[in-house]
1. Can you tell which of P, Q yields 5.7 when distance in nm of label points 7 Å out along Cα→Cβ at positions 32 and 408 is derived from it?
2. Given a computed value of 0.35 for FRET efficiency 1/(1 + (r/R0)^6) of positions 152 and 288 (r between Cβ atoms, R0 = 41 Å, to 0.05), which structure among P, Q does it belong to?
3. When percent of Cα pairs over 15 Å apart, for residues 248-319 alone is compared over structures P, Q, which one is greatest?
4. From P, Q, which structure was helix-only ellipticity at 222 nm (-39500 (n - 2.57) for each DSSP H run of 4 or more, over all residues; to 500) = -15500 calculated on?
5. For structures P, Q, calculate Kirkwood radius over Cα pairs in Å and state which one comes out highest.
Structure P
Amino acid sequence: MKKRIDSALLEAENAKRESDLNSDYAALGEKLARADIDIETITAKAGEFQVAVPSWGTGTGGTRFARFPGEGEPRNIFEKLEDCAVINELSGCTDSVSPHFPWDKVDDFSELKQQADEYGLKWVSVNSNTFQDQPGQEHSYKYGSLSNTQKASRDLAIQHNLDVIEYGQKLGAKSLTVWVGDGSNHPGQQHFQRAFERYLASMEEIYKGLPDDWEMHIEHKMFEPAFYSTIIQDWGSNLLAAMHLGPKCKSLVDLGHHAPNTNIEMIVSRLIQFKKLGGFHFNDSKYGDDDLDSGSLHPYQQFLIFNELVDAEYRNQEGFGPAYMLDQSHNVTDPAESLINSAIEVQRSYVKALLVNREALYGFQEGNDALMASLELKNAFNLDVSPILAMARLRKGSAIDPLAVYRQAGYRKAMAEARPRDPNATGSGIV
């Protein structure tokens with residue numbers, strides 16, 4: 001497999017830390033054994049865990065006010081793949097990439113797939129873009145795409161999604177994620193029901209184009225760019241649309257797309273119960289869709305979400321198999337560093353949720369012992385599982401300390417020289 005990080009450097013950096021890791025791992029193993037938990041079983045599960053990287057996340061993001069490009073940003077999907085390969089080599093838990101079209105469209109998809117194969121990367125959910133007009137676009141999305149009052153605009157958006165499915169098939173992906181910025185900015189601007197009817201009719205046409213072994217994931221968002229009403233504003237509209245369209249359509253939960261203090265973990269449980277949980281876009285949020293690094297602000301909430309996911313896994317819930325992906329805007333950090341750190345934080349939440357004694361928790365719940373039920377979760381959350389994560393990485397040939405190796409390798413500096421910035425280019429991040 002083709003590598004972007006020098007193997008000798010990685011091995012040397014791991015050698016500096018391996019003795020300390022072995023000691024920490026043994027100590028944690030002894031502690032877990034007193035609770036009848038086999039650390040080797042947990043480490044194996046940690047090694048299996050994967051969260052996809054969004055192609056657009058490798059570039060610097062921005063706001064409605066400005067974007068400050070970073071050095072060495074990828075200028076095309078091939079260079080984005082190079083960064084994704086580095087992230088996976090060091091973290092060991094990001095073996096998949098989610099592309100966005102038309103940003104990542106190429107003339108030869110076989111060449112793109114070959115490069116991904118060489119890096120040991122897979123392609124997962126493909127994403128369509130009907131929230132902005134492309135150069136030379138004949139019909140505008142200014143007043144919506146799949147719900148636009150003008151049939152020509154709707155037809156254009158439908159065809160784009162069908163094209164994206166075709167691109168995904170060439171790459172080996174198995175799902176389409178649809179998010180639209182459709183909505184209204186003024187009271188009375190839009191007839192709510194008719195707009196939703198147009199959206200559903202458009203989605204029906206896209207659904208017909210899904211291959212038999214594919215899924216469609218609908219993503220909802222509370223606000224922006226439509227600030228008064230959004231066509232798929234919450235999990236209720238999302239679920240209604242998914243149920244209307246059929247069994248191959250499921251809901252996707254973006255952690256930053258909810259109102260502050262929303263009980264996301266309960267939403268996750270509801271979607272699992274009705275076999276409609278398609279997957280996640282992991283990030284963190286202070287006010288609304290800030291797309292902060294995953295686990296940087298609300299690590300306990302992220303753990304509680306994984307508590308529901310691991311519970312479904314533990315109970316062999318029928319129809320359960322969500323896709324995990326990061327979706328963040330990196331405005332002031334090196335995107336690769338943020339993605340490495342975020343992937344590990346998501347993996348950390350998963351591992352901690354594995355430590356919950358499910359049968360004990362069920363007993364506390366059935367006995368209405370609120371305090372002990374809460375403490376069962378808190379005890380798992382408060383345990384430092386870093387040795388497990390690091391050991392899982394070491395055994396996969398990844399880095400014990402990924403960020404230290406990344407900086408020691410000087411990757412960003414090298415890319416700044418290899419990828420001179422075009423002052424006229426918009427870059428690869430989302431503004």
Structure Q
Amino acid sequence: MATATETQTSSSTPSNVKQANLKIVDDIPIDQQIEHLIRTHRELNITRQRSENLKLKQGADHDGAKLLPEASRKRLEDGGVDLSKGYPELPNRDEIPVFVDQAYAIRDYDVPFVDRGSQADPEKKALFGAAKEVIHLTDKVGTEIVGLQLEDLTDQQKDELALLIAERVVVFFRDQKLSPQTQWNLGDYYGNIEVHPQAPHVTGLPGATVIWNDYKIKQGLDLNFNNINFGNWDSVRHPAIGNNVWHTDLVHERQPAGYTHLHLDAIPETGGDTMWISNYAAYDKLSDEFKKFLDGKKAVYVSAHSYLNRKDPLGGPKKVERIHPLVRTHPATGWKYLSVNRVMTTRILGLSPIESDMVLNFLFDVCEKNADIQVRFKWTNTKPGYGTSAIWDNRVSQHRNVWDHEGKSPRHGTRVTSLAEIPYFDPESKSQREALGLPLKKWDA
């Protein structure tokens with residue numbers, strides 16, 4: 001029979017201080033007791049990022065719905081979202097992982113995947129033929145398509161778009177009439193939709209994640225002019241706040257993110273840009289000898305969120321870890337690319353910790369300090385109910401938001417991510433510049 005003890009208020013405790021009683025049930029495992037406490041105690045926030053000490057409610061938020069920008073409200077209502085239920089919607093606390101083994105188990109199985117771009121017309125005649133204009137924003141990364149509505153694309157055009165994204169890293173569409181459901185359907189066409197276990201999503205539509213820092217700030221996010229970029233120096237001591245640190249989404253997954261689609265329906269008059277890096281070009285910045293050293297190496301990639309270790313629940317936060325190739329091959333282009341990001345790539349297998357840190361920090365710098373392999377996109381305001389879309393390939397890129405508008409005007413959008421293949425490296429594959437016949441520097445011996 002279970003026995004129970006309760007802590008008593010010490011005689012030395014001041015009379016005006018009340019201590020909460022802690023009930024210990026002897027025949028219930030400690031991990032189950034801790035999990036129950038976390039799931040039922042509203043003040044505990046262990047399953048969130050430690051840099052984001054938010055007090056978010058479970059379910060749809062009626063107060064949040066009142067904060068929606070008018071342009072966002074019109075788009076959501078036109079798209080059939082019932083805002084009377086509240087907005088955004090958060091997973092119930094009993095569905096959010098507490099222990100790291102629970103987080104591992106969410107998608108710890110193989111899902112069949114064929115990259116839509118691998119079966120597309122290389123000349124993209126259906127897509128380009130229907131567009132009014134195709135604008136390359138930089139030589140290495142970023143293309144804008146003018147005159148097409150994403151909701152009207154044929155399957156052939158969608159396949160060609162996938163190949164274009166895989167080649168150009170990120171593709172933009174302005175003036176889009178696009179409901180969250182239509183955005184979700186396009187993501188589903190490109191792969192297995194990622195349903196985030198913690199992030200707020202469109203009410204009634206898990207997988208359509210809400211991107212809305214203004215809302216998070218109302219819930220306690222300490223995001224300001226002075227701290228927004230700390231994680232770009234030291235992501236261990238200064239974890240990312242918001243989405244302002246260079247990163248790649250969901251690198252810890254068994255099958256990490258492929259195509260990601262962000263649609264903004266409320267856009268600041270000035271600022272709020274997003275930047276992307278080409279990981280193809282980052283790899284081609286390296287010397288032949290250094291490429292040979294990296295080819296075949298594997299690295300450890302971690303989750304953004306932290307959890308508890310069931311075997312040592314009081315031992316501090318623990319992240320999901322996955323081992324994947326450091327240099328990979330894209331299934332649609334066949335090009336090699338470098339897969340690192342400062343926030344979630346922690347070490348290279350086979351190297352000492354010091355060697356690994358030195359190599360990784362150099363690779364981070366290669367990506368972040370070469371402006372010629374980056375693009376900075378200025379989102380533009382459109383008429384109410386319309387917005388602007390960016391679709392990028394997470395496999396071959398890093399990205400970050402630029403929170404320079406400081407919340408002076410609203411910024412709101414929805415994001416849908418399609419998970420791709422298990423990462424692999426083909427030693428016979430070529431780099432982008434090799435495949436395109438572009439010159440590569442041969443360094444002196």
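Every number here is computed from the coordinates shown, using simple stated rules; none is lab data. Remember, predicted model here, so these are calculated numbers, not experimental data. Cβ atoms are built from the backbone, for glycine too; each structure is taken alone.
1. Computing distance in nm of label points 7 Å out along Cα→Cβ at positions 32 and 408 on every structure in P, Q gives 5.7 only for Q.
2. The value was obtained from structure Q.
3. When percent of Cα pairs over 15 Å apart, for residues 248-319 alone is computed for each of P, Q, structure Q gives the biggest number.
4. Checking each candidate, the match is P.
5. Between P, Q, the highest calculated value is found for Q.
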